[in-house]
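What follows is a group of structures, each given as structure tokens.
Values in this text are rule-based calculations from the coordinates and carry no lab data. As the structure is a computational prediction, the values presented were derived from the model and not from experiment. Cβ atoms are built from the backbone, for glycine too; each structure is taken alone.
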Structure I
Amino acid sequence: MDGEKGARFLLDLPEAVALRGGDALLLDDGGLVEVVAAPEPLCELRAASPRDFARLAWHLGNRHLPVQFLGEAARIRVDRVVEEMARGLGATATRFEAPFDPEAESTYPHAHGRTRGV
């Protein structure tokens, strides 16, 4: 990998790890390398009211899309079909480039050995 200031390094971790912008890697010599997210094509979706925004968020979640929520806006990776769906729900869709930092995936405990209704 190449760092922004020209430093070259190899990142060889024993298992996959999710790195986000602002994270840092501790080097063997004690130095730190900051993770900087690269800009990518995104679309910002905005709705006319909180109710419309909740409806839009439900439809995005129903498609299991990575989404970054910022106050009254939702950011997604550019996707013409989803943008069209959002406009059909009355939302605005604006394309631009920026780092993408979607919500982390949720994990749910498994209910092994439990009976429904108990």
Structure II
Amino acid sequence: MIYQKKEKKRIEDMSAKELSRIMKYLSSIYRKAKKRSDLADYSGLPAEPMYRYDRQLIYLIDRTLQDCSRENSMILRKTYFENSDDSWYAGFLSQSTYYRLKKEATVEFLNCLDY
């Protein structure tokens, strides 16, 4: 039997559902790390290695968001990384435009993260 090497799927070729799953996972670990880091800062106890890793993750995601365009960064922060209302975009964008821009923003973010 011949095994073929599985090709890496390009970010641009992923479906909106796949991209959303990735971003939801990243945002959940980001929020947990942020909470643990804030609690560690508040307690004043010496930082354990886990808290240092949390801070590194927070820095990595914040820095990657800074590397994205301003509009894409705002869309990603409001949609995934902040506890915003699900329809925060309603006053600014139509639903179809929002979904198109959200996918574009996610692709840009993941490409910046992968760079």
**Prompt:** 39 is what came out when percent of Cα pairs over 23 Å apart was calculated for one structure; which of I, II is it?
**Reply:** II
**Complete:** mean count of other Cβ atoms within 10 Å over residues 27-34: greatest across I, II for structure II
**Asked** From which structure (I, II) was relative contact order in percent (Cα under 8 Å, 6 or more apart) calculated, if the value obtained is 34?
**Response** II
**Answer label among I, II for the case where distance in nm of label points 7 Å out along Cα→Cβ at positions 11 and 99, calculated from the coordinates, equals 1.2** = I
**Asked** Of the structures labelled I, II, which one yields 3.9 when distance in nm of label points 7 Å out along Cα→Cβ at positions 43 and 75 is computed from its coordinates?
**Response** II
**Message:** I have -5500 for helix-only ellipticity at 222 nm (-39500 (n - 2.57) for each DSSP H run of 4 or more, over all residues; to 500), calculated from one of the structures I, II. Which structure is it?
**Reply:** I
